[in-house]
Structure P
Amino acid sequence: MNIELKNKFLYFQKYKLRCAIGKSGISSKKREGDNKTPKGTFGLKYILYRKDRIFNIKSSIKKKAIQKKMGWCDDSNSKHYNKIIKFPFLSSAEKLWLKNNTYDIIIIIDYNLSPIIKNKGSAIFLHIAKKNYKPTKGCIAINKKDMKLLISKINRKSKLKVC
């Protein structure tokens, strides 16, 4: 199943889901910290989720529970750049265990993961949207109900096309 992002909506099968994107729009020249969502076609690697908040998660792609000390390195000078880390951590990293629900479910998008290129952008996720679909720092965000629908439909061959 393929998903297409166009005009702040995700389209797949018969569905049209509202989404938030990076506050600086979409770009084929994504750089670390530019607040842009990368343009291109990407695989979906795996799902991270808060098992204390999300129950009976159903998807055919790999799932991993978020732990309290989990993070994602966004320091392009670190050898752990664009990878999961564990706090305490000396370099810059984003916490994945949040008080709000933004990271209750995260689909890791296969952007800048193999190979990882320094400064090309890290932590490009599909995650839960904030109220009123507030723009992201480069991720794609949808509401929790739509996320549960999406993860029930995707598989290891699914692709996300950002136009």
Structure Q
Amino acid sequence: MRAMDVVFRRADNRDCPVVQQIVDRALRDYGLFVVLEVGDRDLTDLEQHYHARGGGFEVIELGGAPVGVVGWRAGAPGVFELKKLYLLAAARGHGIGRRAVERVIAAARAAGAHAIVLETATRLTEAVALYRRMGFQPVCGAAAGAFATLTDQCDAAFRLELA
């Protein structure tokens, strides 16, 4: 796998079916699943939930095939939310997740944000390890912003202070 073969492509609502499939396949590897009616309804209108809210949503392609997604948006003043980062099993462990998080960090800095928050499931062990390696710290309450109230599927919140 070569780094130049990885493409981050801006998604629009025509991508919703493939995005939902990627997220669901990635979650099922860990015994979880997409819940479009509740926690994943943002995947039914990417343009409204991401692009119109000062963020972005990208399909990650490898050799032209979709292998992942990354989505972020503005949250509380000065805070960005990393809402979605999912990779299919074959794309994990190759630095693609790190590149995706670096893109979100760059977008947050460019927008003048001072922090990024995210929620995840502790059973997504590779993701949790990546976030910790990149300096994200576990948080709860007000420091977690919109993720102060967690769910059964997303049981941990993290925050990265941007220097």
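Quick note: the coordinates plus some simple rules give every number you see, no bench work behind them. What you see is a predicted model, and the numbers here were worked out from it, not measured in a lab. Cβ atoms are built from the backbone, for glycine too; each structure is taken alone.
Taking distance in nm of label points 7 Å out along Cα→Cβ at positions 34 and 154 for each of P, Q, which is largest? Answer by largest value of distance in nm of label points 7 Å out along Cα→Cβ at positions 34 and 154: P. Given a value of 14.9 for mean count of other Cβ atoms within 10 Å over residues 106-113, calculated from one of P, Q, which structure does it belong to? Label of the originating structure: Q.
Using the calculated result 34 for relative contact order in percent (Cα under 8 Å, 6 or more apart), pick out the matching structure from P, Q. Value 34 for relative contact order in percent (Cα under 8 Å, 6 or more apart) corresponds to P out of P, Q. Assuming 0.65 is FRET efficiency 1/(1 + (r/R0)^6) of positions 74 and 90 (r between Cβ atoms, R0 = 35 Å, to 0.05) as calculated from a single structure, say which of P, Q it is. The value was obtained from structure Q.
Out of P, Q, which structure matches -2000 when helix-only ellipticity at 222 nm (-39500 (n - 2.57) for each DSSP H run of 4 or more, over all residues; to 500) is calculated? The read-out was computed on structure P.
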